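The structures considered in this document are given below.
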Structure 1
């Protein structure tokens, strides 16, 4: 039987390889899992015309270069928002969709609490780089979560690109037209991994809204001890790999191996 084909999109902070290394190993040799970096980092600065459409085009190029007419798509945080946009634009290319706490899911049906969260995200654009990252991380988790300090030593070179990319991402979320009707018509299975210690007014509401408004074939799995910055693909890769394999095998009509 052919290997399962999947493209994995990371978030806006870690590059794809360190973000998904443990998960790719846990998935096993019969899964052709491609950890693809975001297009926003193709150059030293985000392109002036960057949008989620730029990420859609990058996923298409990756799949076409591999000769993949159809494949599974996984996206975490900013990559999860790009995965949603891809599903709305090219549903016929996807066998399934897996969302690992997408950073954004359209601009409709927000609760007052979610609206307040996004006001705080928008206020971050004015912060200097040394303040932006701590504020960004604090907003993504419950108030009692103790976030780890930065690792000792100088930051890796790629970290210098992150503040500008976060600002570009937040600006695009404020204007991007995610096609609600096409997303609601997405016919394939959708899996959502949610951390129990993530901000419930942010990622918890996104999960609830997607389950309620869209995706009749929607599976939510909660990882009680995880939050947005110690996500299951890095901390519990074996458990998430099993869930993804079952999700993919069901989408393809295969016999489950787990």
Structure 2
């Protein structure tokens, strides 16, 4: 099976001492690539640097809603230049998080809209974060994100109505290791069969959300473990893992503009 971790944070300092070993294990597990997702200016810089240093790694740039209060037009201008790297294949992780409220709502919404406009100008797909926005993210996307644009709802954990609304907007749905966890993943397992095959992506969100069975042995997640997400997803959907992996690989290449055969940018 050819697998791709569509969302991880290998820029986290937890990997600084053994990043080469992490990437080696990723490749040995059949994970040919990973998207390192930017969340701040400094972490976007580090993500792009890692992507430029290792084959199969790609990066996104963006300001997470937690950090919206420190975003600025200068930062967005900087991202325009950073996005010139051929390894930058997406904008994000951006969105709304009304759960922890690390940034005021007005700042989250203002910089979400501005970053949507940036992604439109650069024709980059968007990686979305949503938590407890009670439909506000969907409302903003309907007004500022054309349906022909590409994007993914990272770490989907919503209800069926929200799922249907995201699908109506043309978005892909990112599934994490939550789907493997007996209690926490029950609702997600009930919903994954409603996602069209051509809209599913798999991700680790490493170093967070370690899947089972790896969760039994380590707290730190890594891209190699995305294989467990794929296997559980195939089990729940009653599909052959090899066939589902092929479809998800095609979905990932289409979203991020990757060359399917060579795993290089087009």
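Once mean count of other Cβ atoms within 10 Å over residues 93-100 is calculated for every structure in 1, 2, which label goes with the largest value?
Details: 1: 24.1; 2: 20.0.
Largest calculated value belongs to 1.
Once distance in nm of label points 7 Å out along Cα→Cβ at positions 189 and 245 is calculated for all of 1, 2, which comes out largest? Mind showing how you got there, number by number?
Working: 1: 1.4; 2: 2.2.
The structure with the largest value is 2.
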Taking mean projected area of the Cα convex hull in nm² for each of 1, 2, which is largest? 1
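All of the numbers you see were taken from the coordinates with simple rules; none came from a lab. From a predicted model like this one, the values you see are computed outputs, not experimental measurements. Cβ atoms are built from the backbone, for glycine too; each structure is taken alone.
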